[in-house]
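Before anything else, here is the set of structures, which you'll find just below.
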Structure I
């Protein structure tokens, strides 16, 4: 059995670490480079970095911040935001990332997934999905719709169908973020997580809503996620990575322990 992963998420706006609730009301809370180093030293399994306004502002990612973060950590590092072309992917990987997360750019041009997988390997390509609950319809039978541009634009795409398509195109992993749960600390959307994990064979990262260690254990045991993304509960000092892992392993979930 593979170990489950804990992945702190660094949402970055204008070079600053930021956090909001349901993709709104973001406030700057620190320096992403210092924070990434702290989580690495605490035993995080990976780090995810999102330039959260790159797509909506129509610009590329801040590569200088990516380079500075990469210089401070020695664990897998995934980067997303404003990545629309193979050249964008290459630039991020050359800046020190091990994985590239494509989200809005992949919805607009799905071929970027297969191009990235062919050029760099599927293990480098993460399909980021921001998903919101909506009324079930003929086009969205699951009741979960894919939303892009930082939660600003509805796509009319069913999340389960898009997950399957992303896998078929060559994505090696899915980072599944519930907009409804994001920043609430009320727990992951376990129904969404479970339905997507059952729809694909590639690893799924649960994202959005972690408020305590049990929420993460539930994402692994009930949601069948391979990893759990966290933000608020560590950004605001409520838990350390070690405390989270100790609780989760106590629930019988296998994790990488480094102390």
Structure II
């Protein structure tokens, strides 16, 4: 069995991403692939007992034993769920997780007026993007919100942009209009929709791709540099197909960033 089994968890407003990294020798690896990964819905009313049952089932599904886990690191933008996860980790894995937040070493200076305002997932994405591709770089995350996080050539977190996510926009249309319905985010036959469904798909897909391209152009002007653009999140690949600026899609950028932060903050004696 691997000496170190790391559980990484990113708690978002809509979904929670969970992954496992296996360290065969107990040493830090420069490149390490996810052994397993899952995405579960965020339920703010979930109890630690319910969460423990869910996690145990996920492990059993992959023929893994929860007792293998030796280390845990969590980033969260839903503060009420942190104590729930801490209790579940204590019950199921017999240990408490590291929490991404103030006091954790990131190796990245935060050029933000109030660094405590920056979401943990945004810092994790910035760290991962810079370590994987260097700077300057813009990490675009298509989650509940669409976020742009900017890192300088020297590795400083400069700030970014927060926009409503695609699904939030679609839900707002559905809730506020009588004749519009939720649709699949897919490429329509033409930009000019011939049906209500295709018109919505055009607005959501091409509209968001255009927003990304325009926003990146403005950011690059302020940076005075052709910053590299990478994308992550559930709809990243679909938007990237219609965008002229996204150069790489990294589906598990946040989980990779959590692994990197774990390694940076790992106890020297381990």
Structure III
């Protein structure tokens, strides 16, 4: 059984079908790409899968549990975490505080222990800070733990957003255009980072990306959207040679 099973997913906004009859699956430990021209419906599909939008039709099943209609924080607690096209860090909080917020979704201290500042509260807080520092160390951000997120260079902000998503301990990590706005060096570092996440954490990753070199370099399978509908699915080599995909990107015959 697929870790994530999507069947006939559709989202209508009035008379516009933004996503139409999309079916796909993600298996445990895979790294999958989702590509398509601008306006193809990629981010809308991510929003449907992570609870930002409620599907008009179709089903989304995570590890055997139907997640249609659940709130984003409920879906996150079940094991789906994401980043966004536009970085959504808590800019006036430190790097460490941003990661601690990610951990909070799965490690809430007992309410009474928090209110009365019982020993259990302080022990939990200490353990979470250590876990956050350990995670930051893996991604070379430990030295910036007390830096405000807004003061990090752009590439490091992208990195922090991914680390915060990992702090929720996801089964599947959704990366929405992680290389957007990056220079070639930052993109190369991101490519290495994505490989590192797959190797060290073993979680399933699906990414939207316009940098085709990155997509072809790191993914095992690729889904292609055009006007909200899937037009192709296959390995990177199969997608590169697919005439329908070439037409979608170039706007004419292959």
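Ranked on mean projected area of the Cα convex hull in nm², which label among I, II, III comes first with the largest value? That would be structure II.
Taking distance in nm of label points 7 Å out along Cα→Cβ at positions 76 and 228 from the coordinates of each of I, II, III, which one would give 1.8? Answer for the origin of the read-out: I.
Throughout, read-outs are computed from the coordinates displayed, never taken from laboratory work. A quick note: this is a predicted structure, and the numbers were derived from the prediction, not measured. Cβ atoms are built from the backbone, for glycine too; each structure is taken alone.
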